[in-house]
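Multiple structures follow.
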Structure I
Amino acid sequence: MQRISKLGGLVSIPVSSLKRSLAFYGDKLGFSLQLRDDRLGWAELKIDSGAVRIGLAEVQEVKRGGPVLVIEVEDIEAAIGALSELKVDASEITNVREIARVATLEDPDRHLLMLRQSF
């Protein structure tokens, strides 16, 4: 088996509405659109400083659960404040030992997302 040489790539997220999810991930979370194909119901977005892109795949039925997209932030209070102004609710901040401070939120299809500020 070939060894993985770097971590990067694409995380695919099933969504019920490409348009609604693009507004959430783009306008509210700050991901920039890289590719969009409405015929396929597919879009790819990324954060300028990150190596991982997200793909939004429009599907007939969205199932909740599975992996959690963790979004690194420099200042978790500021991030939650900015999201609150955009009408995005986040949980209370939790300290995870001496590792990080985290808070959770949901996308329009109720996929769980996590904000993380490392110590």
Structure II
Amino acid sequence: MEFFLPEDNLNRMTPAETKITALGAFPYSDGRRLRVNIEMTPFQQRPHLEITLVNADGREVASVSVVEPMSWKLELTLHIRGELRSPYTLTASLFYPDGPAADPLAIPIEVDPPPAEDTPVDA
């Protein structure tokens, strides 16, 4: 069974040519989650991805492994563990278990704490 439809007319890259072309991260207003968008070159063989988020202290606070994604455009949500310690660094690595591996891509991210909830005052 072939995964790709023959009429899509995309130029699919070999594993050596497959790479991440775009990485974006957008904090949710709750300050505890991060929407991550990743785009890769269209591929002939499905790669693996490792995505990690580290805080200002260099501690990993979120991670995800994506094994053989079906599409070259992904959107996922990372949940931030522990105390908020901006700035964060999001790193995405694309690789194949039997090689090759593309250079990792990293971006800085500022995550603001959620707004304080108003507490009702008894009158």
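Taking Kirkwood radius over Cα pairs in Å from the coordinates of each of I, II, which one would give 16.2? Walk me through the numbers before you get to the answer.
Values: I: 15.3; II: 16.2.
Checking each candidate, the match is II.
Of structures I, II, which gives -3500 when helix-only ellipticity at 222 nm (-39500 (n - 2.57) for each DSSP H run of 4 or more, over all residues; to 500) is computed from the coordinates?
Values: I: -3500; II: 0.
Computing helix-only ellipticity at 222 nm (-39500 (n - 2.57) for each DSSP H run of 4 or more, over all residues; to 500) on every structure in I, II gives -3500 only for I.
Of the structures I, II, report the one carrying the highest value of FRET efficiency 1/(1 + (r/R0)^6) of positions 58 and 82 (r between Cβ atoms, R0 = 30 Å, to 0.05). All intermediate terms of the calculation are to be shown ahead of the outcome.
Working: I: 0.65; II: 1.00.
Across I, II, FRET efficiency 1/(1 + (r/R0)^6) of positions 58 and 82 (r between Cβ atoms, R0 = 30 Å, to 0.05) peaks for II.
I, II: which one has mean count of other Cβ atoms within 10 Å over residues 34-41, as calculated, at 18.5? Each step should come with its number before you reach the end.
Working: I: 10.9; II: 18.5.
Attributed to the structure labelled II.
Any read-out appearing in this document is the output of simple, stated calculations on the displayed coordinates, not a laboratory observation. This structure is a prediction, so every number in the text was calculated from the model and none was measured. Cβ atoms are built from the backbone, for glycine too; each structure is taken alone.
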